[in-house]
Every structure is written in C-alpha cells, then in structure tokens.
Structure P
Amino acid sequence: MGLFDRFKKKDKNIDIDLKFTNSIENELLFSKATQCLQENENEEAISLFNQILKTEPDNIHALNGKGSGLMQSGRLDDAEEIFNRSLEIKDNEMAYLNKAIICGNTGDYDKAIGYCDRIIELYPGLKDVAQGLRNTFIENKNENSDTDTSEFNTEAQELIERANKLKDTNEIWKNDLHSEITPDMPEFRRVTEWEAWELYEAAIRKDPKCETLVTSYINEIKAKLLSEFLFFNVTMNEDFDPERELDRLKLNIIMDMANDNYTAAMVATKQILTTIDENDIDAINYKGALSFYYDEIDEAIECFETVAESGGIYLFYGDFNKTFALRRKTMITGDAEYMVQAMDIYDEMLKDPQTFEKVKPYQREILDRLQDFMKVPLF
C-alpha cells in the first residue's frame, strides 16, 4: 500500500503482515500509534510516529499519522507542515484530505474545495467522502458571506429568485391540480422542492458563475428530500444490541444522515458492506439514499431494487425510495419514461390505505410534471 511494498516476515511465533512500515518493530509501533489516535491520546501517538520516523523518515503513513495527531491537538500549522512534507515525498490521498480539513477549519474554503476536487480527480475510492466534504465547505462558505446575485446574468438571477420562493417563502403552486394544497400543509413543501431544484440547475446552465452559491441551496433540498426516505428501525429487531458493531454502525448512520453528516454516514455504510456483511439490506438501503445525495443515480436505483427484492416491508421501502431516484433520473436525462416508472409504483402504493397519505403528494407532483412533458392533460 502506498510507498512501501507489502510483504511478510516471520520471527519465531510472530507472523505480521507488513503494510505500512519496513520492520516488524515499526509495524507494532504503527498499530499502537493508530490506536492512540482513535482514543484521542494524541501526544502518545505523535511520540510513537516519531519513533518510526527516526528509522523511516520518508514513511508517508507515519507522517500522515503524526499530522493527524497534531491536527487533533489543535496544532494546525504544524500539522499542515507535516502533510506538505508527506506530499513532497509522494502524492497521496490522506495528506490532501487532511489539508482540505485544515483549510476548512481555518475558513479558507476555496482552497479546501480545491483539495477536494483534486481528491475526486485522483482517487475515485474517496469520491464520496471528498464530495461530502466539498458540499460542507460550499455551505459554510455561503453561510459566512453575504448572498449577492447581482454578479450573475439576469436570467440566472430570475431563476434563483423563483427557486428561493419555492424553497423558502412557500409561494403557492399556480397549477389548479394543486389548488387543494396550501403552504401551511406539510404536503406543500414536498411537492415544491423538486421544482426549486430544477430551477436552480437551470440557473447554473444560464450562468456557471452561480454554481457555488446555488449548489449550497440544492444541497439543502437534497437533505430535506433525504429525510423522506424510508429506513427500517433496527431497534425493532428482537436481537438488537447497541454494543454490537453492526447495530451501532446502523444507528450512527441514521444519526449522521439526520445531522447532514453524509460523509460519516457513507464511511460507516461502506464499513458494513465491506467488512461485516456485503448483503445487509439496511446498509444497501443507506447506500442507495447516500448515492442519491451524491447524484450517483444509477447506483441508487440498483440499491433500491435490491432492497425491494428482499420482500416484506423492504418491498415498500425499496420501491418508495426508488421513485425519488427515478424522479431525479428524469431531471438528469430529460426522459419522462423514468417518471412514468415512478408513477406506476405510486399507483400500486395508492391502492393500500395505509400508504395512501405518504404517497399521494409525490404522485401529484409527478403527475403535474408529466403534464408539462407531454403538453396534454393526464386526468
């Protein structure tokens, strides 16, 4: 992995797979130092990484570990210096990732976003994590600056203004189809967010300079939509145990998504699917929702189809969540067929009185949009 070749050495009863260092002694030190980092024993971790660096001064893993300890201790300037040294030896994803976090913590959001873009370009395996951080930096940047759309062209300004009314001020729908839905009803926001999203993306097409601002608005909408996705309450399982790693991770994922911490949620979801159970239906459902947030729509659809195939309550969860991905697929491709597929799913769900109220607002929204596509009434 990284700079060093992976090989094995045996010493009496010791069988250690060398991953990060060049000796058994340093591998043991590395393992202990990593454990100290996880337990927030930063000074001890730094000391152990320094011991490794005495014999392996160009070990980027030890350098990045030391930098992490310094960063967790609040010594950001020292940490950045270590990560810079790591990058001088070799381009590596962990140094870029930590430099992005440091820049975000110091308010240099443009530089932080730049590092995330580099990670996304060079390291596809960290794309979701980097994209999550990038979204956070964009939102923080906009929160700490006065919103000014005057620098954008007139068409983009008008689209942003219309979208903001839908997203924030609850402007009522002009279509008679929705005359029974008023702004004080929870159904109203559910059917206006999609149109706001479309208007924001249209604004970006009209003037790419507004992308950073508008992306933060779109992320707000994605977060609200994600709160509508259906997930099984794992605490309902008879064998639920919060001390068990699988159950603990699932609870953390739901909490992270509720707190808009999608990067952490994605990391934990991947941990379940790669180290615990690649077929865990709850984790696949989480992955589908997070793929939707990161606009990996085909992957989201595939995940939700797998969930639905499990049957039982998961059939409803998978199908319902899939409709969101299909709705988004039409926005991306311009092909109304995907909304027709979503409509077919909703039509089946509307036959069940228990799911009618949950489904009806979304069915109305799709029916309205399909009329726009077809240019003829559908009722």
Structure Q
Amino acid sequence: MWGRVREIIKKEFYQTLRDPRMRVLLVLPPIIQLIVFGYAVNLDIETSSMAWVDQDLTPRSRELLAEFQGSHRFLLKAVPAREKEIQYLLDRGEVQIVVRVLPGFARDIERGNPVSVQVLLDGTNSNTASILASYAQQVVSGYGRKVLAGHEGLRLAALTESTGAPVAADLPVLTAQSRVWFNPSLKSRYYFVPGVVVNIIALVTIMLTAMSIVREKEIGTMEQLMVSPIRPIELMLGKLLPFAVIGLVDVAVVTTAALAVFRVPFRGNALLLLGSAVLFLLTTLGAGLFISTVSQTQQQAVMSSFFFFMPAFMLSGFTFPIRNMPVPVQYLTYADPLRYFIEIVRGVFLKGTGSDILWPQMAALALFGVTVLGLSAARFRKRLD
C-alpha cells in the first residue's frame, strides 16, 4: 500500500512543480500577503494633518497650539479663517482634523469657567477618526491639568501672602498609569502578520488540493487511475499528503519571515504551533477534497475555493474583531475553523500561551478536521467507486 502511495506522492510533487499555475500558487500568495499585511496594511497613526482655527488670538490659545505641535502627533498644515475654507480642507482630504478655539477661551480660563475646544474630524475612516479624537482629548486634557495646576499655585500664593505663613496644599491626586501587555509598542503589524500564517495555509492547501484532483479529470487521467490497482484510500492519501507538507513548509517560511523581517515577537512553543497547524490542515485538505468532487474544471475549483475561503476569512477575526460583529454573526463564527487557528497563532506568537489555555481551540480544530475530512473522503471514495 505505502509503496503505491509513495509513487503517487512523487508524481504529485513532480506535476505540481512542473505546472506554471501551481508554481505561482505556491510562491505568489505568501509573498503578496506578507508584503500587504506587513507593510501596506498599517493602522498605526504616527502623524496627522491638522488645521488650526484660532478665534481667540491670545497667549492662552497659542499655548494650546504649542501643546498640539509638541505632541508630535499633529502636523499643522493650514490656518483657515472662514468656514468655507474649513469645509474645503475636509472635503479635499487635505487635513484629517480641525481644532477650533472659540472666542473668550482665555477669559473663561482666567475666570475659572468651563472651557471647551471644538474638534472636527474626517470620519471617512472611522478607525482613524476615533484614534485622532483620543489623541486630541489627551492633548486638551493635559493642557487642562497644567492650567489647573497654575491656578492652584496662584491660589496658594495668595493665601500665603495674606496669612504671612506658608500654606500646605493638601489635595488628593489621582493618576492612571497604563501598561500594555503583549504588544507594548501597539504596532498593528504584530497583530496582522501572525494571521497571515492562517490565511496562507488555508488558501494554498484548499486551492492546490482541489486543483490537483480536478486536473486529473480535466486531462482524462482519472479514468486510468480508477482502473489501476490503486485503491481510493491510497489515491486520496497520495493526493493530500504532498499539500499537507507544502502547508507546513509555508507555516515555517512565514513564521521565519515574521521573526526575521518584521520582528514580530514569538513567545510561545513552536511545536504547539506546528501541531495546531496539522489539526487545521485536516479541515483545509478536507475542504479541498470536497471541492474537487463538485468541480469539473480547474477554473471551477479556483472559484469554489474562493467562495469557501472569503466568508471564512471575513468571519475569522483576522481584520475585524469578532466582538464588534452583530450577535447573530458572532454565533456564526463558531462554525469557522479559521477563527480557532487565528486565536491559537496570535496566542502563541504574542502571549506565549500554552496548550492548557488553547486546548478548547485545538479540540474544535480536531473536531472540524475529522468531520470535514471524513465526510469529504467518503464522498470522494463514492465518486471513484
């Protein structure tokens, strides 16, 4: 048995490496995804273009402008004087944020009255707008604390002068000290690049498995295999094992690139990652095997692979947090194997999580893998018989 399986594996590797389309599928998707998600897809906001509208024109308003510029997150691009200029800048996308200081800003500060600063944001990209709003809030709050400290200093100085003796300031101080775990620098590539492992192994193994079997139908060699002494189980193993090896090689290549090129931290166990990849391969190879039974041409196999992969990709939590999805969709994600493998990969890379924490995800992958591969294998054998 294993001698025949070995010959099929050798034949499959030879055909895969000889076919130009197969070589493209082996090389192009990993490179493109690494470049896109490692360099192009970047949610980090280092600096943003800002317009400043000062309707107070006092030293106080200029102090606030200095706070914004000193934060190094805002680059002053324009100082519009009229409403139409503000609208023009936002419509053309020349600035992302407009800060307006209203008349009476300094007067209200000196009198101790509530003071507000208007912040206008380009909400075309809701993620960018929310981050910039948070940055602006931090700058304004920091300036407010300085003003409050200055007022308190003046009050204490006046009390000291009136009493002729130093006055102690017994004021409660409450500060929040934040510490970010797992990704202290908050780099978005640390979040995206580990997920590329999941996408590559899913896309490549599903598509290659489906196309490999359909190719036999397309060129007319499936009938020859069916009348040969090769049994369906041997043909199935010979077809699946090469792409399982390719999937594991892709995992190793992408993991190495994540560490060497993108400097993504790897805090977990490499063997745990490899074992989870094997469990995930059961599902992807089973899906490819099923697609091969419903497709007659390689073009149909490619289209069916994307039809399976894209919804699974969107629901996996790779780009959009699952907790932000509607509740019915969140329940739907439990039927997506990519969700569990992404949780495992990010846990191993960034958190150093072990099997004592990730065993539910691994159990889910094993259940999906055995079920999908078993049903697909049964359908494949029935078609051959």
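If distance in nm of label points 7 Å out along Cα→Cβ at positions 192 and 232 computes to 4.4, which of P, Q did it come from?
Among P, Q, the structure yielding 4.4 for distance in nm of label points 7 Å out along Cα→Cβ at positions 192 and 232 is Q.
Kindly point out which one of P, Q the value -0.51, -0.61, -0.70, -1.25 was derived from, the read-out being log10 I(q)/I(0) by the Debye sum over Cα atoms at q = 0.07, 0.08, 0.09, 0.15 Å⁻¹.
Of the structures listed, the value fits Q.
Tell me which structure, out of P, Q, gives 19 once relative contact order in percent (Cα under 8 Å, 6 or more apart) is calculated. Walk me through the intermediate numbers first.
Details: P: 8; Q: 19.
Considering all the candidates, the number was obtained from Q.
Rule-based calculations on the coordinates, nothing more; no lab input. Everything numeric here is computed off the predicted structure, so don't read it as measured data. Cβ atoms are built from the backbone, for glycine too; each structure is taken alone.
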